[in-house]
Structures are given as C-alpha cells and as structure tokens.
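Next up: some structures, all given as structure tokens.
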Structure P
C-alpha cells in the first residue's frame, strides 16, 4: 500500500473497511511500499485523452492507483467507473496501461469474488483498453 492510498483509505473508510484493513495489517497481508509518481505516464495519459477539467481532476485523483498497480501485481480494484472509463480510453494508446486489470467489486457481472478466489489471475477481458473482436 502506498502512502497516498493509505491516506485515501483513512479519508473514506467505513467501520467495516477499517476493521478489515486492521485485520489484514495484523496478519501482515498488507505491504507498505514507497511508490514513485510517474510524471511521464501522467503526461502521456493526459496528452492522449485530452480530458475536460472535470475529467482531468478525476484522473489526477486516481493516478496513484495505476502507479501502485504497475509497481505490484497490475491489479486495480475500485468502484469508480468514471475514471475507469477514462483510463480505459487512454489504454488504447498508452502501452503501459494495457496490462492493468481493473475490477469493480460492486459489479456482479464481473464476478469479483470468483476472480479473487481463483487468485486474481489476469484475464484479458478485465484489462484496460480491451475490446472484444467484432465478428
């Protein structure tokens, strides 16, 4: 967990989330890492997407999720569908994003629990920028 992600948890966590994070930290299942900001990646994404001011604010708020994923297992688990869509579009042109798996734990159709139980293996359909081939 990066410092920025830890601050985000502190700002937004529910009683359940606080209890869960405490239990995971006690079990040493949470690893704290110093993850560097990638200004190059951020500039490339912003150049490709050309977001509105509102979209840019949303993306900047969540760049740390991409950076943490790239520094670890390449997985992002987030409820934010708006920023997911922005990063998904960016991944069509930004090669560094193409291996990022993004899963929304609140979308039953994504079967997040089943995916986690199968060790969260990367599946192409979950990756940013994935487009099913047209027949």
Structure Q
C-alpha cells in the first residue's frame, strides 16, 4: 500500500467509531423506551433524556467537533503529497485516543480520565496540523 493512501485507514477507523456510537445510541434509546424510562416522544426534541443514552448522544456530538479537523488535515496531507510515516503514526494515535475517549464517555464517564484523553487527542491533532504546515512551507 502506498504511504500516501495509508493516511485513510485511520480516517476509516474514526468513521467506524462514529457509526458504532450511532448504533450504541439507537440501542440505548430503544432500550430506554422498552424499559419504560423514556417514551418515544421524549426523543422528538430531546431536552430530557435518560443518562445512558444522553451520554452517548453527547459523545456523538463530540465525534463531529475535533475529528472534523482530523479529517480535513488528512485529506490536505494526501492532496499535497505530504503523507509521511510520522503523519500516519500520529493519525493512528489520534484515532486511538478518540476510541479511548469514547469508551470512557459511554461507560464510566469519568470526567478526569475523559478530559486527559481529550487533551491527548487535541495535542495529536495539533501535531498533524504542524506536520502539514511544515510540509506546505517546504514545498
């Protein structure tokens, strides 16, 4: 596999995480309705939602915040022929941090751990942008 297209495997993994969170949210929402802790109408405009599905819904929102910058930098690295082994490693580390962050968010939801994982992902995303900037500056 050419190095240039290898940058898309972490992107595919991140997208897989998003789909997994969607499925988990649907499962928890249907489960809440079946258990009687929520009514289907409650999800029409979900202002109050049972905690198990609310945390998943919030995590899903998280998947469209910082990862958006990740998707963009990966595409820009590819388009400008800036994909390097370093960029691929950092991209995979970012995705691993997002998987860990999502896991903590939808299970124990321990804020301190979640915040540390978010910070790791934030820094890794920043590093990808620095790698891109250095690449652009040197072409």
Structure R
C-alpha cells in the first residue's frame, strides 16, 4: 500500500513536472530515480522500517513514469493515427513485459537473490536514459496534423 501511495503521487506529479520542465527532462528524472531506487530498495534495507520508508519513493519513480505515457504518446502522432499510435506504444511494452515473470525467476536463480535480480532489471532504465536524447520534445509544440 505504501508503494501505491508513492505511485499515485508520481502519476499525478508527472504531468505537472512535464508541463513545467518538459517531457524529456521529466522522463529522465523518473528513469534516473527508478535506476537508483530499485537497488536501494531491494538490496540495502536490513529492516522492515527502512524498506517501508523506501517503498513510496520507489513507487513515485517507477510507477510515476507511466503517468507520462498518456501525456506524451498522443503528442507524437498525427490526428488520423493518434489513438492507434498511442495505443500501440502503450501496449507493445506490455507485450514485451509479459515475459517478466519468467525472467524474474531465471534472474533470481542466476544472481542468487531477488535484490540482485531486481537491480539487474533496473538496467532497463539505463536503456531509457540512452534512448531519451533521441526522443522528440513535445512541450509547447502544436499537435501534428
């Protein structure tokens, strides 16, 4: 539940941050925060209280990132393809992510702990930060026709 409190704050904050600073900087912030918070939350806490304190911060970054998709994806596509393009972008990721339960089990057996496996999965946020400079900034831009 405390993870979800942070997630709600992240969802609601993404739009405000993106309107103020831009979509790309906000995605960069969320990716960077996720990259730091996953290992911090799953590898370092040695008590329940510390884990409980870290979970809302983890939720803010990892789930808050998803608050940007409904804002950003429609801005990338012309009107005639807007819903199809945004729907494809959102759901293609879900199809890829459907393999994650199998990947998680494999990574836990390879790395020997859930914390190390989760930290390895956090590498996806490195990929996000590498790809992000090539993304289009849509703040204050008109929607494509």
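Bear in mind that the values in this text are calculations on the coordinates, not laboratory data. Keep in mind that what you see is a predicted model, and the values were worked out from it rather than measured.
For Cα extents along the principal axes in Å, the calculated result is 60, 28, 24, so let me know which of P, Q, R that is. Label of the source structure: Q. Here relative contact order in percent (Cα under 8 Å, 6 or more apart) has been calculated and equals 20, so which of P, Q, R was it run on? Of the structures listed, the value fits P.
Here helix-only ellipticity at 222 nm (-39500 (n - 2.57) for each DSSP H run of 4 or more, over all residues; to 500) was derived from just one of the structures P, Q, R, and that gives -24500; the source is R.
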